[in-house]
Structure 1
Amino acid sequence: MEKVREMQSSTILIHKATIINEGSSFTGSLLLEGERISRIFREEVPEVILNACRRVIDARGMWLMPGVIDDQVHFRDPGLTYKGDIHTESRAAVAGGVTSYMEMPNTNPQTVTWDALCRKMEMAAGKSVANFSFYLGATNDNTEELKRADLTNICGVKVFMGSSTGNMLVDNEKALQRIFAEVDALIATHCEKEEIIRKNIDTYKKELGEFIPIKYHPLIRSVEACYQSSAHAVELADKYGSRLHVLHLSTARELSLFDVKPLEEKKITAEACVHHLWFSDADYEKLGARIKWNPAVKTAEDREALREALKTGKLDVVATDHAPHLLREKEGGVLQAASGGPLVQHSLQVMLALVKKGLYTKELVVEKMSHAPARLFRVRERGYIREGYYADLVLVDPSKPYTVTPENIFYKCGWSPFEGETFSCSVHTTFVNGNIVYQNGNVMEGIFGKALEFNR
């Protein structure tokens, strides 16, 4: 009797969903007790449990997946909060089925000391709807600070190799070598070679003046600029035995630097972002600077190579590089318009749209957006639907189309590069630590996520 009363006060049953997890799909039910997944039922749920649950969610016809873990976002907090902040962007994240994120250090002030990172963690604890972690940012002279980091409490160290927002470019070769040789944390890199980019800018300025049309952006931030920088990062990681994760690959050529083998056997890994998997340079004509990112969206051939590399295992995870700007900051040509855009609310829908197109299976999407990030970063007890794990989950309605409009956008900046796009499915409900944080278009207020912990 006591157990029944306890269940009535603390349990949720997600009933008869199609559960997508660890490479397979099956009809089943999930019992949540408090923060955790208590039971997974592959058969019928016992009547006593069904009757005792505080809440039963009828999930027939829906897909139940582990929540997305996004390993690369810029939430602009502190210092740039007119674009977005931890609260607003984490609300957008859970509306898109993202239950955990890893945020970048190029804020104001920059997160380049252990004390600054701890302050950010404290701030997020009372603001973030999703679970969170933060990268410690590298500079030309903070290697000793990087070595202080508690590896059980940070996702990694971020190194801007050739391009940086917020003056965090690490362009001193001795400093780079020290980071790769002495820092035990996972090293995540933005790879574009600044020298090549500057040369290309000078060439096009001579030809076109100060206003260079957006279509030239992928020619300025060129394939060669990406390849040389990524090759240099891989060379350093090979030399020093570093754990390297190359962010947002954008070219076919870079793929030659990476191996096809199980994730657990890799010390060098790579990420694809949804915008490089969705858009190509043909889209600049219609969308202009709305799809201006660093690294740039490149050719359809590059996009196809990235899509294929995700299937073969050369690319290990899918993320967003969510980086909101106000629309007025996205005006002008290559030299004027800001690089970056908001993506975290729609990344899962983008990938499931590619499933609908026949490019991927829904099981592969779960692998690349949930399982693989959890394994790659060694996230503790998240990223899978397993008994005893945290109940970070997303319930998707595959039969309910969703059109992106200004009215249903949660980003503080108020726009999306996907406006007008109708996706084949909708995010119905998102759970973070067993709590319903998003359902049917509404984010629940007053519920906050937890700091991610890592098995290191």
Structure 2
Amino acid sequence: MDKLWKGRFSKDTDKLAEEFNSSIGIDCVLYRQDISGSIAHADMLGKTGIIPSEDAAKITDCLKKILNEIDNGTLNIDFSFEDIHTFVENELTKRLGNTGKMLHTARSRNDQVATDFKMYVKEQICDITGYIKNLLGVLADHASDNIKTVMPGYTHMQRAQPVTLGHYLMAYAMMFLRDLKRYESSYSMMNTCPLGSAALAGTTYGIDRDMTAFALGFDMPSYNSIDSVSDRDFATDACYANSMVMLHLSRFCEEMVLWASWEFKFIEISDSFSTGSSIMPQKKNPDIAELIRGKSARTFSDMNTLLVMLKSLPLAYNKDMQEDKEAVFDSFNTVKSCLSVFTSMLKETVFLKDNMRKAANKGFINATDCADYLVRKSMPFRDAYNITGKIVAYCIENNCVLENLPLEIFKDYSPLFDKDIYEHIDLNVCVERRISYGGPSADSVLIQIEHVRRAVNG
């Protein structure tokens, strides 16, 4: 087929160069956005009188038919074309002749591609926020069921202080809430329409950029035509948001892998989301969690691809930018599949509360509360800290825990100890005494859950 630029060139494109230059195998994903953008552009050309209104109507009707035919499979995309934009325009011209050739008036592939790509990213963000809200709903449900399920909290992978499973799950919920806000912020920043910027310097035609921007769901036209065609910040921002979601998922999955092990046995992952071994019949492997953890690397690489590709590019559009879409498509596809399967897996995960409680009974996670007991009786904290450390050392040496240490032993270390120490270091009491905002007490966790549910329900 003839190239769009055939008038300038005296030689055909080398076959290898043509194949190398082609992007339709990747950007065919954008056919819906491309046709929607062309419909809006044609409609604007007709209403502004740049082309006859009857020709504009013919173009929009034909574009709608092409879209419907691709959707229902009666029209197959021809991958011999350079890109999806050229394929659609060629199909239109094939059906309408010279009328179809009017479509590209006051438009370049540069602003066309930028618009299509932005529309795609916006749509994907809307999809992903739905996935995140589903996950947040599952987290809130599990947390509600485990407001008083005591477990050890960790620092340095060492048992540290008593918390509840509800409190722990809300920690991850807060991560995903931030992800939600990141997407919302990214969406807001990118919601300007490049269409009408043409190649880089706008156009001499009296186009109405507001009309096309509003028709395509943007807040307004982009401010600067050079920036409009060269901007890929919106794609990089989206990939960063995707990377952060995957980072948070990978942390959660790491914990699920650990918690599913016999060493912890805090959870039982459903058989539906586990695999076995080819040689060890006893094995039940958390493969789904491991895969999600591994797939985080893909999204990080996708973001890095964009950053490296854009580094040092001069204004305005450069062919390097053709390499932006594959990474972005992969990033979104990875995140959506991971969020979907993780949410389903988490929903069916059983939390082994008794094992969590048994783990909390070991490791002296109420030691800080023992020190606080002395502080409440007017001992300076550092002195209380030192005395409690000595008591813990005694317990380790004598294979006992603070809860069953005789009162006379406590008094050997400080006369301030009395029988009420045992109530003070009870794990349930330890949790409920942590009344600071954001802490593990039942009232605090309920506030956190309500905060999450409000975000989910809008």
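Read the figures in this text as sums done on the coordinates, not as results from a lab. Just so you know, these numbers come straight off a predicted model, no measurement behind them. Cβ atoms are built from the backbone, for glycine too; each structure is taken alone.
Odds and ends about this structure:
- Answer label among 1, 2 for the case where distance in nm of label points 7 Å out along Cα→Cβ at positions 29 and 133, calculated from the coordinates, equals 3.4: 1
- Read-out FRET efficiency 1/(1 + (r/R0)^6) of positions 37 and 365 (r between Cβ atoms, R0 = 35 Å, to 0.05), computed value 0.95, structure in 1, 2: 1
- Distance in nm of label points 7 Å out along Cα→Cβ at positions 237 and 253 derived as 2.7 - corresponding label from 1, 2: 2
- Looking across 1, 2, the calculation of helix-only ellipticity at 222 nm (-39500 (n - 2.57) for each DSSP H run of 4 or more, over all residues; to 500) that yields -8000 traces back to 1.
- Structure from which 1.35 was derived, Cα Rg over 2.2 N^0.38 Å, options 1, 2: 2
- Origin of the derived value 4.9 (distance in nm of label points 7 Å out along Cα→Cβ at positions 69 and 285; candidates 1, 2): 2
- At a computed 3.2 (distance in nm of label points 7 Å out along Cα→Cβ at positions 85 and 277), which of 1, 2: 1
- Structure from which 21.1 was derived, mean count of other Cβ atoms within 10 Å over residues 117-124, options 1, 2: 2
- Structure responsible for 17, with relative contact order in percent (Cα under 8 Å, 6 or more apart) calculated and labels 1, 2 on offer: 2
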